[in-house]
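Any read-out appearing in this document is the output of simple, stated calculations on the displayed coordinates, not a laboratory observation. Note that this is a predicted model, so its numbers are computed, not measured. Cβ atoms are built from the backbone, for glycine too; each structure is taken alone.
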Structure P
């Protein structure tokens, strides 16, 4: 699987409050906010994502941008990992893999 980007995903109940808190802590504004669904901060070559109403899990996890989602999904499944069916979001297509220790790992690719 070719991973193009990795991000930490933190589920939050109040996205606006979380954005304000993380902005204060990091000293920067978010790179992207999508209503009450999603926000992200790009800092120090990494991404911190806040998942509001659009989240696949209530547990913190990882998000991996992949070059070929179908191939990555097939590879994870062939390795015996639990993989969901693809979900189409407003900006991406994604699947969730149950990673080691039960950590949710979202594999995604931009919508074409």
Structure Q
């Protein structure tokens, strides 16, 4: 099985809406996410977590926190990106009007 970094993304305006959602709306989203994750339990290596704003670090040092389109991540396993993508069809992240998911293969480092 291959491992994949699953990135949950959305526009800045959708992420801001999510942060200001009512408690009931937040709980409905969490309940939907947990129901979906139970169905896909065999694929999870790490359920992951939501993430906050980023700090950009370059050779010159770190800059102030910057807005990002990244809402969260998971680490999952499957035979291929396409097979994993097929399991995402009904993912609750798509409750966000402009939410999308990126699946990136984690490639092993030879000899490690």
Structure R
């Protein structure tokens, strides 16, 4: 089973497009396609977990607390917090590396900031 990504509503959509352009086999669902606009963090985490997707977000303010709360009663498929200050090329490389060199189970109940 390959890693699949879910873009949070706050994630720059250029990241999704660039990752998929570089590696078309990556399943990276946009926030729009998932209907995330206006959804609370806990609901976003639940949706990502139900679909076995790692959530990719820029949200360093509220997502870590929501994640901590979520994993007290649920299993998370993982969260990657991407700094807005990272160059687009670095973000693309990191996401492709994670996709190609790890398995989904390695990310369960983990929240990690990029770069690794």
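Could you tell me which structure in P, Q, R was used to calculate Kirkwood radius over Cα pairs in Å as 13.9? Before the final figure, lay out the partial values.
On the way: P: 14.4; Q: 15.5; R: 13.9.
Label of the source structure: R.
P, Q, R: which one has helix-only ellipticity at 222 nm (-39500 (n - 2.57) for each DSSP H run of 4 or more, over all residues; to 500), as calculated, at -8500?
Q
I have 12.1, 36 for Rg and Dmax of the Cα atoms in Å, for residues 9-72 alone, calculated from one of the structures P, Q, R. Which structure is it?
Values: P: 12.3, 39; Q: 15.1, 45; R: 12.1, 36.
Considering all the candidates, the number was obtained from R.
If we compute distance in nm of label points 7 Å out along Cα→Cβ at positions 1 and 97 for structures P, Q, R, which one ends up with the highest value? Intermediate values should be presented prior to the final figure.
Working: P: 0.2; Q: 3.7; R: 2.5.
Greatest value across P, Q, R: structure Q.
From which structure (P, Q, R) was relative contact order in percent (Cα under 8 Å, 6 or more apart) calculated, if the value obtained is 27? Intermediate results must be reported in sequence, preceding the final value.
Details: P: 27; Q: 48; R: 31.
That value comes from structure P.
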